[in-house]
Structure P
Amino acid sequence: MAASTAAGELGLSITGLGVQYPPYSLGPDAIDILSKRYHPESPAMKKVLAINRYTGIDHRSSIGNPDHPLVNKPNPPTVNELHEVFMSDGVPLAVEASRKAMAEARVVPAQITHMVSTTCTDSANPGYDHFVAKELGLSDRLEKVLLHGIGCSGGLAALRTAASLCLGHTARGKPARILVLALEVSTTMVRSELESINALQETRIGIALFSDCASAVILSNGIGEAPGKPAIYDLLGWENRVIPDSEHDLGFDVDPMGWKVVLSPRVPVLAKASLQPTYADLLSSLKDQLPSSYQKPADFDWAMHPGGATILSGAESAMGLTPEHMRASYDRYINHGNSSSATIFSVLNRLREKDMDALAPGGKVKEYVVGCAFGPGINVEMCMLKRRMNAPARTTGLDTPPETDDSEGP
């Protein structure tokens, strides 16, 4: 299955970006602590703990530390308990990320016309987006969409959905200012995963990769914008497809104790093989919009979702890239881990910062950026962005609040 756009002059721009990580930073020893606290040593547990030390992640952002009450009960937390913490600790992150994006875009709540949100770590009706919109003071006539079931590809899928809504308003001659939001709280599921490792003696590595984050962008169709108002990236086009017969390789299945990560050894191989054909179709859809100097994959900067070290290294070998092409992806992965759908906007935010520019291949920052992410299905999302080179490069911002002594938070 495949879908694409013929880009044309879409007139779509990202005018604001906001990222908010929680205050706690977990080293590899965090999983060791909980494993020893609640489970005996076993072959599967030893293997997972060994893998945990070699993921390439230095720290994973989390709403709490290993002494959080939620992960220190006799049994793993229930779905209801996980939902309560998602709302109490996760929603404030989403509100703050949204406020940052809106402030940079210079839009007030009354100007937001739509809201497209995603998460794979909570499910409720109304969804979390309702409460974020309420806290932000957005209009009660706001058009909202909440995407589910798409995991790590959710950020780019939400951006693609927002782009279609933007174009609908353009066709009607109406302004569109869309808040695109991703929120994930994954680290609270550590006890559930440890329980499965112990009971089933399976090598389940998800707990060593996933972290917590909220990120947001404002997507504008330009109608009614003040002349000369700065933008960060222009969205030129996108491509998405499903890898056939791969739904059992990557997933996030509901369980009485939360959600269970499904991650088969085939995922890096399947993801790597999908990159070249998806990229070729994306470039074909852009026709004559790209300069002749932007044709090969290495001609672009890449905002790759850092699903794991093998995803990033696979992209390098498949597309002829260097780590410097994906410097922001590696930075987010090493310092914060894989925050599922919320990671891709964090990568794009990091890419525009001055210290990242200094690491560009050959010292030359690329004007065009390919964004890419993989999610359950396996779903492949790819887009082409044009970086506004006249936009001031940011100095490194504070995406994580200072850690406190409060242990009420795994």
Structure Q
Amino acid sequence: MDIEIPVSVKQVKKRKLYFKIFLIGIALVLFFLGFRFLIKSSISKNEIKTGIVEVGSMEATITAAGLVVPEYEQIITSPIEAKLEQILHNAGDKVKKGEPILKLDKEFIQIQLDKLYDAQKLNRNKIVQLRLSLNKTLTDMKTQYAVKKVNIENLESKLKGEKYLIEIGGGTKENLQQAKLNLEIAKLELKQIEDQVKNQQKSMAADLNGLGFEINIQEKSIQELEKRLEQAEVRASRDGVITWVADQIGSKIDAGSELVRIADLNTFKVEGSISDHFADQLKVGGEVIVRINNTDLRGEIGNVKPAVENGIIKFMVNLKAKSNNKLRSNLKTDLFVVTSFKDKILRVKNGPFYSGASNMKVFVIDNNKAVAKAVTIGESNQDYVEIKSGLKEGDKIIISDTKEYSKLNEAIIK
């Protein structure tokens, strides 16, 4: 027969069990905290990079993005509205000056040119007809003028006769007055014909000049279309490499549309992009460092585009070594715009330790320990950080990322 355990005994056993579990939990927490502290307070030597504080010079820079582009690139546009008929060269081909690249359909421009030829012929024929008509009119008027002049001479003779008759008593005053009136009327008519001849000559000259101007305008249009027709065979205007070409045969090409890009891939420049926040630090002639892998090329700002797009301002960098073998078209690079130069300053190599703050904590290597020190940072560039205070020449500091132990004042290096 089993003996029932008293309730009080059971409760004591439970309390003991709970107490053991509590002690084990406390021990685990203490162990975890102690292990974590040991990890945090020690740094692996293999996981850090160090730099020596030294005296030297430094160029303060701001960082921008760069894109290598050909120094000379020509864009050839379509002189006419046409269709793309034939492609003679593709992108990547080298071409010589005058070498054909594309052929455009000439039909549309040829129709326009033929219309102008016909209009020119019609206007020239109008000039011939106008001259004939005006000359005939002028000749008729001159004939009338001559007839009227003879008539005046006759009237003058009659007037003299009437005066003579009056003198000898055989004439009348009425006849004399009529002779004078007839002569005056004839002289006025002669003057009218003379004025008409002059006006006709002026009118003839004006009409001929008008047609002449119209012919000259048409001649210029014809010359322009003839030139466009000649340009329908698109040719290279210089030696170079085709970087882009329209390649859709049969597609419609509007006048002014881009057809070909030809570049000289022997020399290059760099197109820079930077936030407009730094716009006031971009100066034409300002020095720029172009970094391609581990190679630095020097250049200067050639121009700054006035327009800002999406908060970005662009500028062009003219390189001193524009034919360097590291340069490739469309290669992306890092740009460092030099804003100032300092000499004989304390500096240390730049690295992940630098957060951009002017006051920060760094870790100085002292034997097998890393000791935290507060420092004041000055200028910086892609290579160096200026130390204004807190360190001295010869100090060795951690320049790799120190965020993991940033709250420590000291750590052991293992």
Structure R
Amino acid sequence: MSKSIIRSASGKSFLIPFLLVSLLYLLWGCAHGLLDVLNKHFQGAFEMTKAESGFIQFSTYIAYFVMALPAGHIMRRLGYKKGIVTGLLIFTLGAFAFIPAAFVHSPLPFLVALFIIACGLCIIETGAHPYATSLGSEDGAAQRINIAAAFNGMGWIVGPLIGGMLIFGADANDNLALAKPYIAVGCAVLLVTVFFVFARMPELTPGSEGGSCSNAPPGPEGPIWAHRNLKLAIIAQFLYVGAQTGVFSFFINYVTELDPEISNLQASRLLGFGGMGLFLVGRLGSGFVMNRVPPARFLACFAGLAALCMVLVMLSAGRLSLYALYASFFFMSTMFPTIFALGVKGLGAHTKKASSYIVMGVAGGAIMPILMGWLGENNMAIGFSLPLAAFLFILYFGLSQGESRARR
């Protein structure tokens, strides 16, 4: 990691705060990775259709829509550190709520627990994304957030592996099977909360001394909604999270339909080591490639390739389609952090509020899995037409950045 991208203009190092923020990316990656195992498990345990199992994602991602503006208010009122600690405590509460939920044979208590977890995650993400972009020069913001997001990729690997082992590998009479992964995550979150409480974290706000916000101009004048690029970023993020969530959620369904000899446990391992492994590799590599390639061009290229992968997945052409599904994880890896960085770039004092609106776009993950499940009830491949459309819009967003800069 280049030291220059995590230093202020005065030379102050932000290495420790950056590493702590990166831990947050790891934790919520693990939490989201677990959802993809729950999706397939709920279809069998509670006799749910694919569309009905999409309510697992709905209960999680709708919380981002509900909490995005309150989360922004919390960050403005409490600051980054106290706001993030608040989110971590809510995250912990939701994780431990899985314990009583495990003794009620109904999906509803689990959905409520997932909603609580996501409320905490929304607060954490609302603070962590702009904070990561602020820990150094503005020119290095996209590279910095992609490096932090590589830790998120590690969490996406750990989540399905832990979930597959503890849920699919559990005894049929183990009532706590669904709760065990979340008990482990809850304990880890508590530990990180303690680190944050006692760590010295610089409070970087637009106009303060320190990070990129202080080195940047005050930002364009006028109301926040006058900035076309922000509106495009919100739509792009809505569609991207919907596409990512749908692809991740129905990976196990698609693989087991493509090859009925593959078990759910084996498919969860393919998801963890194969798909999520490539997702991690993409995030690790993109943070360094962006030193040489403009982020917008990089985003457009990956979105176009992801769209091509979806076409091949829809063809259900045996191994070719399976490899295309794997490859889509690699091409999706850089989209969320890059869309975010491009959306808040140059907004100055609007940055925290803009962050709330872009995080609100995560609600796309509440809608698309249900629609994909409905379209793919009899043939999962058909459901992947929705991510295809989403990636085409993200391609447009990436290509539009030159025009957006000219407008500013």
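What follows is calculated from the coordinates using simple rules that are stated; it is not laboratory data. As the structure is a computational prediction, the values presented were derived from the model and not from experiment.
Suppose helix-only ellipticity at 222 nm (-39500 (n - 2.57) for each DSSP H run of 4 or more, over all residues; to 500) works out to -10000; of P, Q, R, which structure was it derived from? Source structure for this number: P. Calculated for structures P, Q, R, percent of Cα pairs over 27 Å apart, for residues 118-269 alone is largest in Q.
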